[in-house]
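Alright, structures below, take your time with them.
Read the figures in this text as sums done on the coordinates, not as results from a lab. Note that the coordinates shown come from a computational prediction; the quantities given were computed from them, not determined experimentally. Cβ atoms are built from the backbone, for glycine too; each structure is taken alone.
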Structure 1
Amino acid sequence: MSASSSPRAHRGTIAIEDGRVLNHEHLAAGQHVLRLAAPQVAATALAGSFVHLQCNAAIRMRRPLSIMRVDREAGWIEVLYKVVGHGLAELTKSETGDTLSVMGPIGRGFSAHPERRRVLAIGGGVGIPPMVFLASELRADQRADWQPLVLMGSEIPFPFKARPSRILVPGMPEGSIACMPLLDEWGVPSRLASRAGFPGCFDGFVTELAREWLQSLDDRQRNEVEIMACGPTPMLRATAQLAREFNLPCQVSLEEYMACAVGGCAGCAVRVQTANGPAMKRVCVDGPVFDATSVFAD
């Protein structure tokens, strides 16, 4: 699995289709998981890409939502979202059988490298979905004996019922045993971090948990690690600092407000360091995944 090397190559894969609601699960803390029949989007989605979704026929402005799961054969996609604002509040009212306009997949995804088979995937809050998608893609990728570890952080209840993991992860702090059941079923180790006192979770930031694990590796193991992260900007900045500390490659998926989501309005532009100096890049089409050193230079 890899993103195209051309920043424009993926634009030809963007489709607009009527997505039929297959399931809409309502969870704690205003979180929701929406499954849509959207075969065109599902066919070309990459871990890290997103959809621009119509929330309601009466609301013209779409909302960008990261893709969490895809079934290409069945033709469906799944998104996790947290209610922020009127549009997403209206989206919660959609029911099985309803139709919502879906535009996507949009954006450059994560690029995994076989020489870095120990993928450390870090997701914070609504940055969790791309990490689940990434784990799924690595399971299907035959280029290497991938050994991903997914770490998730949240200060509100996780969007799943956590349970003790059945997978041993050397280097984890004592008592840090809570996992995402779906990943455990896939054979992908995961651990959870929170300062909210949830049972089995690491008591602290998810980047602190990542540091504990990285410190437990020997030089050979650490040379096989690449970090991939999605979450709020402070978490991504801390992740970039962690990557510099251990001299590791790191990719980050940025979260920005978007209007058009196809590069026309440039409302999501961020400052990025390039070989030719600083430049403004649009998160929607030039990203959302960037090399961490280009975004967090200090």
Structure 2
Amino acid sequence: MGENMEMVRCLIIGSGPAGYTAAIYAARADLKPVMYQGMQPGGQLTITTEVDNFPGYPKGITGPEMMEEFKQQAERFGTQVRFGVVTEVDFSKRPFIVKADDGKTVAAESVIIATGASAKWLGMESEKKFMGMGVSGCATCDGFFYRNQDVAIVGGGDTAAEEATYLAKLCKKVYMIHRRDELRASKAMQHKVLSTPNIEMVWNSAPEEVLGDQSGVTGLRVRNVKTGESSDLAVMGFFVAIGHKPNTEIFAGQLELDDMSYVKTKPGTTQTSVEGVFAAGDVQDHHYRQAVTAAGTGCMAAIEAERFLAS
């Protein structure tokens, strides 16, 4: 053991709903968890303004406030929350060796991975500028705020098709922008989109710029990739649904990942391919991707880690 090697019973990597819930349960089970918050403390919820679908918050709460409350609850029971990013892991033997960018090396008897996923963005300056002010990466999170308004969504896969039909139930009109002349989504999803009267397809097109003012998004400039011509759509919301990328780079070669690079877990559990390493939240879930389901798997991971350590 190196001189600044520290022994930890339960190490939690990541700090969204999954990580904090795991921490609350692990701390109450006296596992004295240590958490590294990662690049985006609080996770994807911190770029969501209002959270209205988490049970127990009838008046709603902002994403950052909710994550601050989760953090306080985890700390109240003795979780050591650290600002920092895990840079390297060795899961080949126990204790697991984990290095962080604060210079510490941790020897962990169990590890809970809750590093989440990141929405893929188009990379426009204006997209960044209006993030949370009309630009969103999650229709099921934010669609409600655009009731009876016109919105645009970009993407062509199953997620984009699902989100477009979800938005169509709430919004007056949904422009669906896709750079090809047919969708990549499954036949059933394509049929659903194309037979929804208030979804208007904008084929062979790509978003060029998000338009807006102090109040937020007012429109979207779209370029036709075949003719090169630009036109403006008057919309109040712009949803980016071009996929998510799980934050699993550091686990490649250490854990079994699926073909989309999500951590593989045994069905009905949070157990990964390495005994004693568990994965919770969006890092292993690309179906639901909700705060409440992430919290649920965080609870499962902590209970499984506790049983693993007890045995």
Structure 3
Amino acid sequence: MANSTPEHIKCLIIGSGPAGYTAAIYASRAGLTPVMYQGLQPGGQLTITNDVENFPGYPDGVMGPEMMEDLKKQAARFGSDIRYGIATAVDFESHPRRITIDESLALTADTVIIATGASAKWLGLPSEQRLNGSGVSACAVCDGFFYRGKDVAIVGAGDTAAEEATYLANLCSKVYMIVRKGEMKASKIMQKRVLDNPKIEVLWNTVTDEILGEHAVDGVRVKNVLDGTTRELAVEGFFVAIGHEPNSKIFQPYLHHDEQGYLKTLPGTAKTNVDGVFACGDVQDFTYRQAVTAAGSGCMAALDAERYLAALGDH
């Protein structure tokens, strides 16, 4: 049963990661006394990323979990109240907005910043999860650099998979593209780029049977769905590009979103269609999905929240 007198919060941040922590840093410095609930995966997707080399300010690179801990400490330094807990329900029709944490704790908030991110879709193989971060990745732009001059495989058939296969071909010696059917879902221009690239070999009507390797990826066993034959590919990197799912389900009844569930924000802002509710990071970004762009949008969300409260005369 929810608590009878909900705690009232001026600025509630739902979710962590680069967007949420950056929002917390800016909101704290603006005197909004933000409260953050970190969500199911404190620190977000970067906590399962080993080396991050493309975030500004780390000339020698940084481990993903370490970078998230740095951002968390920075937010806490300015007074952000960072808590464990998952938002399980919201009511954005009420004033102030109502949020339920862990199905039992009721809160109200003047402003809400949604930074719940997106989750990569996985194949569901035990070996995929075991080797995640040790050769298995869901982001070619993030991790492709580590496989320069090596052979890799990528699974997927849409525009993202085609784009990432082309990106990997610029870095790697060989890219095997594993496509379940006899055709791709990708746009014609993206298909042409893949098929015209001599470094990319498309394996049609093929599925991933097993990712091989004890402590790191050293191969992948694939199966032809037409005749059941298998073969092993000697690769050191395995990229999954079958899509991402934004963590937006509880917000969708209230907030505008696209057909995939990504929350829509007013162009050039973090504003949603509900006053005082803002979205930042991968939950609203289906295009870039990078730590640095998430951090930038977290800054935007905090500044928008500050201006919203100032217009109300609450800040």
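Structural remarks
- Sorting 1, 2, 3 by mean count of other Cβ atoms within 10 Å over residues 113-120 from high to low puts 3 first, with the largest value.
- Value 64, 39, 34, calculated as Cα extents along the principal axes in Å, assigned to which of 1, 2, 3: 2
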